[in-house]
Structure I
Amino acid sequence: MIPKKQKFNFASDEQKMIYLKEIISFFKKERDEEIGLVAAETVLDFFTQTMGDEIYKKAINDCKKLLNERFDDLDVELDILSPRK
């Protein structure tokens, strides 16, 4: 038996309901299929489990890069403010 991955808890219940309604709307508009909340939740769970880790890692790496750039800029600015000998 394959162990089930832990569900991501990335959104409030209200936000999750918005996502589920968007999935239902997508299936209706793009695929002309009617799906319910259970099916929409299955789709949402599939994508968060399949791609969630990679999306999270990418976000963290993007934040690290941005912070490093900002710290480099701050370092230069502090050097400019330092008294010259």
Structure II
Amino acid sequence: MLAVPLDKLKVEKGEDVLSLYQFGTQTARHWFCSVCGIYTHHRRRSNPNEYGVNLGALEGVNPSDFPGFDWIDEVNHPSDR
């Protein structure tokens, strides 16, 4: 996950197949690919001035190439501990 200011994220291609998912307070906005199902990015509830971007969804980027990142499986969220 990479934090990006709202005005710095530009979807270059595939925006037409992104689907929006919201739940709970409807504050956070989560986008995913309607074709393959991968989560791409979300507008954060904790900081609505940022997007959280899934590095694994970026073409040509391998998240494992960046040492020092904690891996989260999206099932066991760190805030749940």
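Any read-out appearing in this document is the output of simple, stated calculations on the displayed coordinates, not a laboratory observation. Everything quoted here is computed from the prediction, not taken from an experiment.
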Quick one: helix-only ellipticity at 222 nm (-39500 (n - 2.57) for each DSSP H run of 4 or more, over all residues; to 500) came out at 0 when computed from one of I, II, so which one is it? II
Hey, Rg/Rh (Cα atoms, Kirkwood Rh) derived from one of I, II reads 0.95; which structure? II
